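The structures considered in this document are given below.
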Structure I
Amino acid sequence: MNMALVMTAVQQGAIVANHVEVTSLNKDAPSSKLNGAKVRDRLTGQEWTVRAKGIINATGPFADALLTMDNPEHKPIVQPSSGIHITLPNYYSPRTMGLLDPATSDGRVIFFLPWQGNTIAGTTDTPAQVETEPRAPEEEIRWVLEEVRRYLSPDIKVRRGDVLSAWSGLRPLVRNPNAASTEGLVRNHMIHVSESGLLTIAGGKWTTYRAMAEETVDKAVEVFGLQPRSGCVTETLRLIGSEGWSRNMFIGLIQRVCFRFRPADVVTVTHHTGSVRSRNGRG
C-alpha cells in the first residue's frame, strides 16, 4: 500500500525522498514564519536544505518531534498506542471463516482470521513509547494466545511455540492542542496550524487517509496562499496497481468465494466455552 501511494504520487508530479529525516526547520527572520527545512539522508549521511512555501507535518507518531523543532515549549499531543498481531498455523482457524469478538476478558477486541495460508490473530491496545521499529512485547503475545484459547476445544493446547511471527505498530492517538486539558483524545484526526505556519495532520486511520489528505491540502491552500490548478481529484484518482478494478468487483468475489458454502455451514460460537458448532451438528 505504501509503495502504491508513493508511486502514484510520483506519477502525479511529486518528488519523493525515502529514508530522509528533518534535522531542523528554517524560519524567515523578520516574521518567524517557516520557509524551509534542513534534511539528512539516513543511508548516506548527505545533508541539504529544502526551501518551501509551506511545510506539512504528516509524521504520524513522530509528529511531536517536528512540533518541538518548531516550538521548544511545545507540549506533546501524541499518545501512541501499540497494537500487535501474531501469525499462527492454519489449523487455528477454518480456511474460509474468521472470528471477531469485542467482549474479551478485559474489553479489548480479539480476532483470528485465515491469512496467506496461516492464521492471523490480534489485536491489542496498549500505551507505548514512540520508536522507529516497535516490537511486540511478550506479555501482549501471551494475552492474544490466552484469548484465542477461550474459543478452542479444551483438548487443543495453545503453545507459545506455535507463534510463527509477531509484529507491532503504533496508533498515533492525539490530543487537540486547542482543547481544554480536561478533554479526551481525538479518536479520528485533527489539523493544527502553529504560529510559524507549520501545518500538522495527526491521528486518523488507514480507512480515512484520503479524507485526511483532502482536508489537509484544502487547509494548505488556505494557509499558504496556494493557487491550485484544478479541484481535488483524490475521490476518483486510482492508485498504481488498481487497473481493472470496478465498483461491482465485490459481487464476483462473493460469488466465487462465499457461495461455495453450503447452508448448513453456519457456525455458532458459544462465548468462552471453547465450543464451536455448525448448524448441521458437526464440528
Structure II
Amino acid sequence: MQEILDYFDTIESSTRSIFLVSGLALFLSLETIIPLFKMDYNKFRHAGINLTFTLITLIVNLIGALLIAAAVNFNLENNTGMLYLIGDLSPGIYVILGLIFLDLIGAWLIHWIEHKVKWMWKFHLIHHTDPSVDVTSGLRHHPGENIFRLMFTSLAVLVTGASLGLVMLYQTISAFFAALTHANIQMPSWIDKPLSWIFVTPHFHKIHHHYVQPHTDSNYGNIFSIWDHLFRTTNSVGVMDDLIYGIDTHMSPEEHSSIKNLLMIPFQEYRHPVGSKFSDQ
C-alpha cells in the first residue's frame, strides 16, 4: 500500500489524464454492450455539451489544485490533521480512513449542502438538468459549483491531514466512480444491491438523477454509500424503468441543451420544484 501512495505522490498530470480518458473510453464501450436504457439522443452533441463544461472549469481546477497543495503543506508544517493525531497507522488503515473521510467532507457533505441551500442549488442544478445521463454526465458541472467542491476538498485535506499521495489517489478513484455511476450501464442486481451498502453503484446513483423530489434529494454519495445509509438519506425504486432523468423545473431542450443558458441558470429567478411520485409509491 505504501508503494501505491508513493506512486500517486509523484504522479504526473498527463498520467492522471490518461486514467481519466481510459475510464471514459471503457464505460463508453460498455454503454453500447450492456446499456441500462436505450436512449434516443445525439450522443456526440450530448458529450460535446458536457465536455465543454470540463474545458470551461480548467482554470478553476488549476486554482483548486493550488489550494489543495497549500492545505497539504500546512498539515506537513504544523503536524495537524486527524490522521496525524491518531498516531501510528499501517499504510492500509491510513488509506482506508483517509479515503472514507475525504469522501465525507470533500464530496458527500458539500453535495448535501448544495441541495439544502437555495443559491448553491442553483449552481448544482446544472448537473441535474441532463436528460440523458451517461458516462459524460459526471463532467457536467458549473464552474461556480467546482469552486464550492474544491473549497470543501481543501477543507477535507486540512481536517484529515491527508498526504499529497493520498489526495491524488482519492481524486483518481473519485473520477473513476463519477464515470462508473453515471454510465448508462446495466449492472446485475445481485452485484449492484450488495455493493450499494458500501459503495455508490450505477443504480444507486441513478435514483439521485430522477427528475423530481424526494429522489433528487437522496443518495448523495460519491465513492462510499455508507454516509447515506448512516444519515438516512437513501432512496430506492422498485423498477429502474420508472426513472426519468432531468429536473422538473428545466425540462425543455432550449434550457438543458444550451451551454449559454446553463451557465446563466444560477443568476436566473429561482423556480420551485413541481414534485411528483413514482407509480409504485
Structure III
Amino acid sequence: MYISQIIDLGSKALKEKKIKSHILDSELILSEILRISREKILVSSDKKLKNTHVLSFNKLLKRRLHSEPIAYILKRKEFFSKNFYVNKNTLIPRPDTELLVEKILKVYKKKNPYILDIGTGSGCIILSLLQNIENSRGVGIDISKKALDLAKKNAQKMKLNKKCKFVHKPIEKIYGYKFDLIVSNPPYIPVSQIKNLSKDIKQFEPRNALDGGNDGLDVIKKVIYKSTTILKKNGLLAIEIGNEQYKKVLQILSLYGFRNRFLIKDYQKNIRCLISVLKWKI
C-alpha cells in the first residue's frame, strides 16, 4: 500500500464518523508512524509502505475512530509555536487560550515578574509566558499529581525547569506568596452542560478540568478570592471563562477589588478571557 492510498482510506473512515479534521488526522497519524513531517508525507505520496507501518497506522486510526482526541494519540499538542506533551491527565491546550498568552505578552511590561498559574495542567500557559518574559519566574499548581509530572517534563524539554516550580496543592492551600501576575484557565463548564460536549471531550478529557459546578463559576470564584490574598497591589489577574459568563465574572471581580482592563474575544467572537488589575484588597 502506498502513502496516498492509506491517507485516503483513513480519511474516508474518519469522515464517515463525522470527524471534521479527517484528512489532517489521517496525515498526522501516518506522520507519527513514519517519524517524518506531515509536509514530507505530502510530497512522498507514491512511496510504498511496509506492512508494519500499515498495521501501526490501523491501530492508531482505530483509536481516533472511537473519538479519542488526536492530541492524546500523538501525545503532543502545539501551543504558542511549541509542542507540549499531553495525555489523558491534562486538558488539551486550545488556540483560544493562546490569545490570552498573546495579550498578556503584549500589555504586561513589569520587569522580573513572579507568576502563578492556577490549574496548570500541561504547563502550557506559564511555560509560554516564562519563555517570552525576560527574567521571569513562576509557580504552577494543580490538584493532579499526574498532570504536574507532565508539566515538569514540558519544563525540562523547554529548559525552563529552573525558572518554574510545580506544586501539588489546591488553591486554598497556597500561602506565603506574593505574585505580580496570576493566570488561570479553570474549569468553567456548568455541570448540566457537560453531557452536551462533543464525545472526544466528555469521554476523554479530565472531568476535573471541565466541571465548574452548577453555574460554571465555582472554581472561578475561588481563583478570584484567593488572588486577593496572594497578588500584589496593582498586580494582574488573567483568567479564561466560559460563554456568556463575563458579566457575572466582572461583578465578582469588582466585588473583590479588581478593575477590569481587557476583554479578549475568542475566534468565535465570544468574550473568552479577562485581564484585571487588583486596585484594593478586601
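Quick note: the coordinates plus some simple rules give every number you see, no bench work behind them. Note that the coordinates shown come from a computational prediction; the quantities given were computed from them, not determined experimentally. Cβ atoms are built from the backbone, for glycine too; each structure is taken alone.
Points to keep in mind about this one:
- Among I, II, III, which structure scores highest (criterion: relative contact order in percent (Cα under 8 Å, 6 or more apart)): II
- Looking at mean count of other Cβ atoms within 10 Å over residues 58-65 over structures I, II, III, structure I comes out largest.
- P(r) over Cα pairs in 10 Å bins from 0, in percent derived as 6, 27, 32, 20, 11, 4, 0 - corresponding label from I, II, III: III
- Read-out helix-only ellipticity at 222 nm (-39500 (n - 2.57) for each DSSP H run of 4 or more, over all residues; to 500), computed value -12000, structure in I, II, III: III
- In this comparison of I, II, III, the computed figure 21.2 for mean count of other Cβ atoms within 10 Å over residues 106-113 is attributed to II.
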